[in-house]
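In structure tokens below, several structures.
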Structure 1
Amino acid sequence: MKTAVLVFPGSNCDHDCYHAVRHVLGREAKFVWHQETSLDGFDLVIVPGGFSYGDYLRPGAIAKFSPVMGALAKFTAKGGLALGICNGFQILTEAGLLPGALMLNSGMKFICKDTYLRVETSDSFVTGRMEKGKVISVPIAHMEGCYIADDDTLKRLEDDDRILLRYCGPDGQTGDESNPNGSYGSIAGVLSEKRNVAGMMPHPERVVEASLGGVDGLLVFESILNSLSAA
């Protein structure tokens, strides 16, 4: 597994993602600057969190024009795997690689806390090691994390089993009280039509070692590794 971790001006979770892949999983990883025009030779591309271009205009609105995003579009069109985390999820929706959009949190405040997530599908490269309905704990840190989409898109996501994760309580139940940002349907992550592009607002790279307070995020990276190994 050879992973490209994209780096934009303002990225700040790139080193966390690199550490998870290179030092925790023990697999090859490389930082790729946003001006690069090729992603040849990589098996996975991670679009990390942070504040690309200072979130000017809106999160991801400028980053989608970086040269590397053209390379990412070609990479994913050929079936390459891509995971966007937080700002990376925002960038992927802005670039049209994932449906929907991420808007200002319903509470109009930046949120940084641990959240419970319910696995909605195990048929994905990021949740393959988790059973549907499993509850995991992964932190969030965002201002624009409210996932929205029109009714037709939401129905297609449901019908196609393309909702990755939902915010929930420790018992797995969803509702307003366990939805930190007002996301439609408590959605915390989604898949593309071809199931090779995924986006999620929570940060799995921040909980891959017990010393960090949890290891639930490691399940995401192990799922990716298993998916690539089985390909």
Structure 2
Amino acid sequence: MSEQVTHPVALAEDPGVAAIQQLVGTVAGEAFGLATRIAAEVTEVFGRQEAVRRTDLAGVGALVLPGLADPDGRIQGAGYVAAVDALADSRWWLEWFMLRNGTPERLVVDTDPRGENFYDYESLPWYDVPRGTGRRHITGPYVDYLCTDDYTLTFTVPIHHGDEFVGVAGADLKVFTFEKAVLPCLRAAGRTMAIVNAQGRVVLSNSARHVSGTLLKATSTTYEIEDLPLRLVDL
């Protein structure tokens, strides 16, 4: 079992630490912001009709595709993943769009449980954790062989229609993109630090000894990053 970071949260009195917190909040907020807008669109669809079909989800693409087409955008992919039996015409469905070779396109996977390459997403953390906790979640860093074929962070939020769980909305961010945005600020802190996820794994650090994915078993001081499932720690 992974050992989680459990040390007390400190107040960020150091301006360098506060700058990192703010920047990480901005970058993660871009991904969670899009996921939240997708969730609102899907919730609205379920609220206006009794039986939701795949063709009723066109608003998801309308939210995602402009951002993917933006050359300055950070999002690598985003969309809605339906709870099993939430849709009237498909038991399993991903209304998901991504960049492939710089071009936005729809993700196509096998959603037939009888298929040889059936994509069973119910047990994957980016789906299962928001479903089980009712809270937003950051999965990764992990190698996403399905969409990015790269080290990735997936930001997901649960979607409910009344008391019914109807799926998750999410957005992908390459770890390289996160690093490019945050590492200069992390290096400027003048101290050895890392950003870790809720499981205590390093997302990014300014230490060559603590690469992305490393599990931290002990830290001295931990700083909250807004209300995100991320922490900033001294190494």
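Brief remarks follow.
- Read-out relative contact order in percent (Cα under 8 Å, 6 or more apart), computed value 24, structure in 1, 2: 2
- At a computed 55, 36, 35 (Cα extents along the principal axes in Å), which of 1, 2: 2
- Label whose coordinates, when mean count of other Cβ atoms within 10 Å over residues 29-36 is calculated, return 19.5 (choices 1, 2): 2
- Of the structures 1, 2, the one that -9500 was derived from, the read-out being helix-only ellipticity at 222 nm (-39500 (n - 2.57) for each DSSP H run of 4 or more, over all residues; to 500): 2
- Here FRET efficiency 1/(1 + (r/R0)^6) of positions 85 and 221 (r between Cβ atoms, R0 = 25 Å, to 0.05) is compared for structures 1, 2. The highest value is that of 1.
Every number in this text was worked out from the coordinates using simple rules, so none of it is lab data. Predicted model, so just to flag it, every value in this text is computed and none were measured. Cβ atoms are built from the backbone, for glycine too; each structure is taken alone.
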